[in-house]
Structure 1
């Protein structure tokens, strides 16, 4: 669902995305692909895109999913719905999200039990500093480790 909560990533960051680098290099995981999902305005469409993403993962027989979001507030509805749809299909899911000081989602569900906060600012706020609002290698490693643990439990 996105890379970071703002457009402060450099082009180089997008070409060398830490999450892709970590997951694709992990010999225990088989990277099947990347699915980019938009954030519709209408509630019915929000449910639709999350359900479609989960059905797609289920159809590909994914053993697990890492989902990231590039926003908060209204975008949390899509994010939470997609995580719930994956969880209902018994697909282990780990989230990456900019939580910061807010630390809370607009909506939640029982499947949102493993979320990595990509915030790097000590005050927990979004800034204009490149890298403080984006996934880095450590975030990617945390998410990957959490996913592998969830997949083992399954």
Structure 2
């Protein structure tokens, strides 16, 4: 990828850090989308399977939408296609016909496990240019950034 400003941080360091973070995130996401597509999967569908794998007892559609940070309509559409493909099941809890609980099927669990292994390998490949110490420093720096953003957001909400 070509570097703007000869790759120097310069006097607008905060904006340049944010732009670099954004471009790296977009590059990783684009590569993941391409690799998932080669396996007949999309990143949003994988995210649904991952959320359900973390919650084997199942999730309501609202909780799933909240976990994925998407609208109920988006998650409903994804869920219906995953039900059609036999990867998840949707059922109503006893006495409540208005809500639905979704869980992975055995086929969904197996497909997720295969894709999760591949996903981990892909991320390892993409970050292979960083040694452990560089990854650790980046992880800590991003954690600090995340906390700073959360504090600023809390202050604005008051």
Structure 3
């Protein structure tokens, strides 16, 4: 599904920032929307924030967060019953380095074509920084494509 513009509810931003700032470790969240069956949409209203039960970890290679399969299944079933879909995955990184790592790619949660993955720097201490310092990736057929800051500012609209 190709979405031209993402309308993000301000309450979703508030919920996400609160979850991200709850600890000095990586945190993962999922944004959801009404499930719409279309190849191309002019806009999609993102009005749900899901913070899965998760366990943060630290190794010599970096930080990570793990979400059990049972929890992911619960989220999928809840979405299905409510006629919704997970459309954007977000997580924090400890520094300004917000590139999508191999681990991020291996543990992707929202992976359908057209989905987004947003990586927020500094554990969100300075806000989500959409269209600025956060990296926004769009899932394409074979990989994730990084948006430019200008594309993020144009396509992500806070309402």
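Each reported figure results from applying straightforward, stated rules to the coordinates on display, with no laboratory input. Only a predicted model underlies this, so the values are computations on that prediction, with no experimental measurement involved.
Starting from the value 0.97: which structure in 1, 2, 3 was Rg/Rh (Cα atoms, Kirkwood Rh), for residues 16-103 alone calculated from?
Values: 1: 0.97; 2: 1.07; 3: 1.01.
Here the read-out was taken from 1.
When relative contact order in percent (Cα under 8 Å, 6 or more apart) is calculated, the result is 30; to which of the structures 1, 2, 3 does this value belong?
Working: 1: 30; 2: 17; 3: 26.
Structure of origin is 1.
One of 1, 2, 3 was used to compute helix-only ellipticity at 222 nm (-39500 (n - 2.57) for each DSSP H run of 4 or more, over all residues; to 500), and the answer was -22500. Which one was it? Let's see the in-between values first.
Working: 1: -12500; 2: -22500; 3: -6500.
Derived from the structure labelled 2.
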